[in-house]
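Pasting the structures in now, so scroll down.
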Structure I
Amino acid sequence: MDFSIEDFSMDFFSLKSKVAIVTGGNTGLGQGYALALAKAGADLFIVTHNDNFDETKKLIENEGRRVEFIKTDLSIKENIQEVVDKCIENYGKIDILVNNAGTIRRAPILEYKEEDWEDVININLNAVYYLSQKVAKVMVKQGGGKIINVASMLSFQGGKFVPPYTASKHGVVGITKAFANELADKNIQINAIAPGYITTNNTAPILKDKKRSEEILSRIPAARWGNPYDIMGTVVFLAGKASDYINGHVLAVDGGWLVR
């Protein structure tokens, strides 16, 4: 099919009438992803593990968009089908999935507890796989969709004291590429965002550690930590028509951290 460059418009970045699931979308960067999608026109279905969602609800409704929440534990495989079913029940479709929910446990590798390994892998990797698989089945029937995974700087590096986090985030990149290979011809794009060091409540302890903060800053060519808004445009881009020919890609938003 032939297209002219004149066919391109800013509508390629619009998410009007789209429905997006965002896991862990009530706090931190997940909240930023959810709000960005709402600002672009999408309605939201947000998966949380607690009842702390009043602020996110207000932010999204202030954009004139609808938002529904489901509180569940994604580490329990049986709960994942309920997420898909409830979204369909509320909205009738799923256009976008953002696999943002994650956890981290820190300890020296020689002391790392088996249960901590399993908890991190269950949330960061297994839940991503099972939810993506179930949502992909819906998207195939609908004729297309977007799956956006959240990777990490530790998708590329080893890190210290976080063996399952590192393993899971390497795995997220693998899942992204594997799903893209099988679903690209079904008009489903699967990509990942790898955030660098972004100022959030979760990174506040690192920022307060003057020595560690200076070490990090010295390696960022942009000479600053990122802000949540630095990453919000990325999720809109990967969720919209403008990224239809991008598949299996990991987009680092890191101020140049990886190239230093």
Structure II
Amino acid sequence: MSQLTAATAAPDQIAYLDTAAATAVGIAYKQRFVDALDVRPGHAVVDIGCGPGTDLGRLADAAQPGGLVVGVDRESRMLAEAGRRLADRPTVELREGDAHALPLADASVDRARVDRVLMHVEDPATVLAEVRRVLRPDGVFAMAEPDWDTLAVADEDVRTSRRFARFVAGRVRNPTIGRELVRLSAQAGLRVRSVEAVAVVFRDFDTADQILGLRRNSARAVAAGELTEADAQPWLQRLMAGPMLAGFTFYLVTAARP
């Protein structure tokens, strides 16, 4: 059976987020991300686009004793799952809201974070302006975002690999947001403290397929006329047979409110 007969529907969003967080790369960057945020006991922290609460427990631990962590998400389904997972965490508060208009008072938090959220929002500049509004003086904002324009898949058919990468990047609202974080932070009146470029590398087909949607997105690209099945099918078969190598650049940036 052709690999391109696989369903093109997106995976369940919660399952996808859990899978990404459980990869070796996900575990490593999330720990560095928390370290860079420098959450301390007593801090008020907001996780913007908290999803199913993947990182709220870790933030709550760092803010204790005396701290508060607020998870904000616009999807009630995500907040319901976060509430289920964190039912025993009285220092975690969940609020439904949009990143463009945070449900927080001015200068009310010490730390703020976004993790793979700005690539999806309508106006990243407005979100950063909102973050500056809610941060206290010397408050720290940490951002973790990919640069999908750097996606590369190694194969002898370089043309098909490039077309696949362009197709994937084209499906993201803000595909180059990772490289834009420094500029956007400066425009929002934030002082950039650190920039780290992380190479996200996949050597296992199944993991790469889960995160990059190799089968799903190649089928979509064929349906959209961006790839032909004659090119995509042998390309996928070679990737499955290995050796497998794919990757992109992920940016971790921290900035502070003066």
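From which structure (I, II) was FRET efficiency 1/(1 + (r/R0)^6) of positions 56 and 232 (r between Cβ atoms, R0 = 35 Å, to 0.05) calculated, if the value obtained is 1.00?
Label of the source structure: I.
Right, here's the next one. Consider the structures I, II: one of them gives 15.8 for mean count of other Cβ atoms within 10 Å over residues 80-87 as calculated from the coordinates. Say which.
Label of the originating structure: II.
Can you say which of I, II returns -0.43, -0.59, -1.43 when log10 I(q)/I(0) by the Debye sum over Cα atoms at q = 0.12, 0.14, 0.21 Å⁻¹, for residues 16-151 alone is computed?
Numbers: I: -0.45, -0.60, -1.24; II: -0.43, -0.59, -1.43.
Answer by label: II.
So, one more: For which of I, II does distance in nm of label points 7 Å out along Cα→Cβ at positions 40 and 224, calculated from the coordinates, equal 2.3?
Working: I: 2.3; II: 4.7.
The read-out was computed on structure I.
Here is a further query. Work out the source of 16.0 here, i.e. which of I, II gives that when mean count of other Cβ atoms within 10 Å over residues 96-103 is computed.
Source structure: II.
Looking just at FRET efficiency 1/(1 + (r/R0)^6) of positions 24 and 48 (r between Cβ atoms, R0 = 25 Å, to 0.05), which of the labels I, II belongs to the structure with the highest value? Write out the running numbers ahead of the final one.
Values: I: 1.00; II: 0.50.
Structure I comes out on top.
Related question: Have a look at I, II and say which one yields 2.0 for distance in nm of label points 7 Å out along Cα→Cβ at positions 176 and 216, as calculated.
Of the options listed, only I reproduces it.
Another question about this same structure. For Rg and Dmax of the Cα atoms in Å, the calculated result is 19.3, 61, so let me know which of I, II that is.
Considering all the candidates, the number was obtained from II.
Each reported figure results from applying straightforward, stated rules to the coordinates on display, with no laboratory input. If you're wondering where the values come from, they're calculated on a predicted model, not measured in any experiment. Cβ atoms are built from the backbone, for glycine too; each structure is taken alone.
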